[in-house]
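Some structures are shown below for you to check.
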Structure P
């Protein structure tokens, strides 16, 4: 494609593409003539990554250049993981009030169908609090809603053999663990229950535990997938 088409596809001005080329974050395209260069589909993806790292993480091009070099050495699955995580973990969004008021607004923000929103609320996977007679959904609920939609889109939904009831079991298990762990923690510090105000240390503990569960689940899924993949290859030999 020509640079004008690339600019339109990537949603950036031609000047931005020239700037990326000069700075070396985009590789020079294949020349088809003295004044004509040919850009393939990969350039669209690369520009989206660069813009995402600039807009969401405020990184300078010198750092982005190093990240892209590292990304080239990663496997296709690792690259896909990087792109997906960069969409869900945007620092600026964490600083903004991302609450959504009303079921229609929630469905519009997440793409979750009405029947599944109702089901997830019944299972307490998604939980809104009521304010002025309207359900208000937290940022975490919005992200969970988006993830449920993405799981189905990627082939991990009811029609693919995944039972959504598993989400209820996971939520119930984690809720029970969190309730017991916090109860044990606070019973040793009864005065903290009275103030109901989290200290800086307690906020960090909450975030560290959240990351622990995220990475533990990610690790176990990867290990089990590799185990099943190896077992299947052995059986088909």
Structure Q
């Protein structure tokens, strides 16, 4: 059985595009479990239900958990990694707080479960894992001041995350597309290319960090 752990950003991309049903089909037919940590559940449901803006998404996600589409893993200790991550970048004489508990707890859960993938759509978290030096430059350019990278903390962080596979919600939905789960939308008026483009652009416009170039390349590759 495969395990995939989601962070807050990737679940938001999926639920706001009405794609939880696709996760349900993947779970039912392809022996995969989808996990979120307790802190992500608190963000996405407990807090959402106390607001008018996000209450509907909270209700939808609550049902997905009751129906077993998403599994909630009990809270785990992330204090050490949270401290390390928020000591990675420094400007002047203070460390930059870049990530919060829910984001870190999802990463720690993926490591704990030896997950087949950690799904994260938010750019900062992805770049901390995949390209911290580029993220350092982005921070420097954005703040218009020198931002330094704490090499000791970076080495500790790399040692903790090992080689956890990182994916986005787009990769999951591309896999579902390849398996024919979106064929029901294809017709004479709506060709396969349009469905794929709509899927990728919907995810991008609702939170997934994917470039126009990436979308164009994926469409070209999938339809060749």
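Structure summary
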{"read-out": "Parent structure of the calculated result 11, given that relative contact order in percent (Cα under 8 Å, 6 or more apart) is the read-out and P, Q the choices", "value": "P"}
{"read-out": "Read-out Cα extents along the principal axes in Å, for residues 76-163 alone, computed value 39, 23, 20, structure in P, Q", "value": "Q"}
{"read-out": "Structure (P, Q) behind the derived value 4.6 of distance in nm of label points 7 Å out along Cα→Cβ at positions 52 and 140", "value": "Q"}
{"read-out": "Structure with the greatest value (metric mean count of other Cβ atoms within 10 Å over residues 36-43, set P, Q)", "value": "Q"}
{"read-out": "Among P, Q, structure where FRET efficiency 1/(1 + (r/R0)^6) of positions 4 and 84 (r between Cβ atoms, R0 = 30 Å, to 0.05) as derived comes to 0.50", "value": "P"}
{"read-out": "Origin of the derived value -1.26 (log10 I(q)/I(0) by the Debye sum over Cα atoms at q = 0.15 Å⁻¹; candidates P, Q)", "value": "P"}
{"read-out": "Test item: helix-only ellipticity at 222 nm (-39500 (n - 2.57) for each DSSP H run of 4 or more, over all residues; to 500) calculated as -15500, pick one of P, Q", "value": "Q"}
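No value in this document is a laboratory result; all are computed from the given coordinates. Since the model is a prediction, treat every value here as computed from it, not as a measurement. Cβ atoms are built from the backbone, for glycine too; each structure is taken alone.
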